[in-house]
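Throughout, read-outs are computed from the coordinates displayed, never taken from laboratory work. What you are looking at is a predicted structure, and each value in this text was computed from that prediction instead of being measured. Cβ atoms are built from the backbone, for glycine too; each structure is taken alone.
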Structure P
Amino acid sequence: MSGVTDFSKKLVFEGHSGAIYSLQYDGQFIYSASADKYVVRWNLATGEQDKFAIRLPATPYSIQLIDGHSKLITGLSNGDLHIFDLVERKEVKFYKLHKKGVFALAENQLKRQFYSADGDGTFSVWDTQTLELLIQLPFDCGKIRRIIPSKDGSLVYLCCQDGNIRCIDTTYFNLIDVFFAHEGGVGTILERTHLLITGGKDAHISLLDIASKSFFKRIPAHNYMVYELIQLNDELMISVSRDKTIKIWNTEDWSVLQRLDLKKGGHRHSVNCAVKIDDTTFATASDDARIIVWGVK
């Protein structure tokens, strides 16, 4: 490998008083959603919390920047969706549509759509420009934990509690494929060329060949559920887990290059989410109410 793989803690953001469930990055600020019912943002350049803060009536489980980072969607534990215009600094839409907590949000820029999904397995499609609902699809699959659009925007993948990945086309919204991936539920998914990479409640990472629709490798990755995978660059992938650890993976041979835990200055509790900053920098957040920014030494 040509890339540098010695990661260390660069910044710690502390200010939330509860677990952090979701992160977003807009090129300047990291946005975080916490059990303290606040969404706030942190300035990477200054290392400080920005004055921006949104107080919500229930816990935000998920947040998503859309429309060129000009709007922020928040999905709450009670199923509500609040949409904020970040330029005008005001709430522009409020929907009481989902009956259970909204665990997953995503944007499909190529289709000008965004998506929400909840603890009941209900998947909703929205127009990014009008902010109106296009279609709602109920799946009897338990919680949908993650939504990932394909790179060409033509498909969207749902990570479902019943252990399956559901693949839906983004034109007619038909269910195209169902792949069983993980006992106990699918936590996260990544798409690479000809390949899907999944993480699950079984603490494994699985590799699926898209053409043959078959899993060809299963890796014991963590001690507990894999909550998120992010592709940092062509050679490195990051996984985070309920087991309190972060792992850096070589995607050429799927070996672990580095393990970031409490001894390395990492998190004290479950690592719930991660976000890419650039090809050598990423941030993670945890039940310990901290955000840690990691970079190469």
Structure Q
Amino acid sequence: MTTIGDVVGRLVGWIERLMPAGDRRDALAAELAARFGADDAPVSAAGCAAVERCAWTVSRHVALIHEPGGSEPAAGPGHDPEWPPPDPDDVRRRAGAVSRVCRLADGTGVLRLDSLDAVGLAGPYLDAAFTLLRGADRIVLDLRANGGGDPATVALVAGRLLGDAAVKLSDVVYRDGVRQWWTPDLPPGTALRQDARVLVGPGTFSSGEALAYHLRSHGRVTVVGAATPGAADHVLPVRLAPTVLAHVPNASVVDAVTGGNWEGTGVVPDEPLGGLLGVLIEESERGGREQG
């Protein structure tokens, strides 16, 4: 029988292996070990949720996914975790997560983007979406259902709003090095110049939060809506037991402008969604549902 203590012991080992050295890693490992290291209760969904809540005090991106029917063995010490490749057919079926592009009655162009799929697959759909936004009086980027994804897609979308010249977005700090993220250089006149707002909320997560945060730190957008969860770490999937898959932090983000990130605090909006924009967005969504 696999216990919560067994799972947490393995989780702590992977945290110490993958997460950049420092106070946050040490605090996360120590707190989990102290709270659950001796827990002999069998693995359950409730137990995994309790471990998650404890971990979230340090890293909001930690997840323990309970899979009662799982049979895949736990990852061994020689395993190098990585995300599985995306399914191209699935990305195309969802049009690269571009779920809506429309013009509101006041001339506002709205792009609803519900995830950040691999840039090589999502790019054509995003290019088409931004082409449709050209000529709008103003732009709204709706990230309220965006659960994150590829940092390269963050850079692509950010570049369409930040300008034709490459702009540094962040340093991503790993245990063994740092990777810089920049927007791409674009042909002159490609980036959009209209006033822009980004809609966020509890469903905006991870790289979805990153996109809103980086755009605002560069002074390009007004963030509208409700606070996001606050998951700024990068994570990798690691199987801790046949019935438990974990998301383990392996890097932290440092914004190029603020020198910080949104971990724990979330992306706090500049203003709530209301007034005329709120009415127009609601009417647009209602119209889309009726058409569907």
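Assign the value 0.45, calculated as FRET efficiency 1/(1 + (r/R0)^6) of positions 133 and 261 (r between Cβ atoms, R0 = 41 Å, to 0.05), to the correct structure from P, Q. Answer for the origin of the read-out: P.
Between structures P, Q, the greatest calculated value of mean count of other Cβ atoms within 10 Å over residues 45-52 is seen in Q. Taking Rg and Dmax of the Cα atoms in Å from the coordinates of each of P, Q, which one would give 17.9, 50? For Rg and Dmax of the Cα atoms in Å, the value 17.9, 50 is produced by structure P. With FRET efficiency 1/(1 + (r/R0)^6) of positions 21 and 221 (r between Cβ atoms, R0 = 41 Å, to 0.05) coming out at 1.00, pick the structure among P, Q it was computed from. Derived from the structure labelled P. Looking across P, Q, the calculation of mean count of other Cβ atoms within 10 Å over residues 101-108 that yields 15.4 traces back to Q. Looking across P, Q, the calculation of distance in nm of label points 7 Å out along Cα→Cβ at positions 13 and 237 that yields 2.1 traces back to Q. Comparing relative contact order in percent (Cα under 8 Å, 6 or more apart) across structures P, Q, the highest figure is found for Q. Tell me which structure, out of P, Q, gives -11000 once helix-only ellipticity at 222 nm (-39500 (n - 2.57) for each DSSP H run of 4 or more, over all residues; to 500) is calculated. Only structure Q yields this read-out. For mean count of other Cβ atoms within 10 Å over residues 93-100, the highest value in the series P, Q is held by structure Q.
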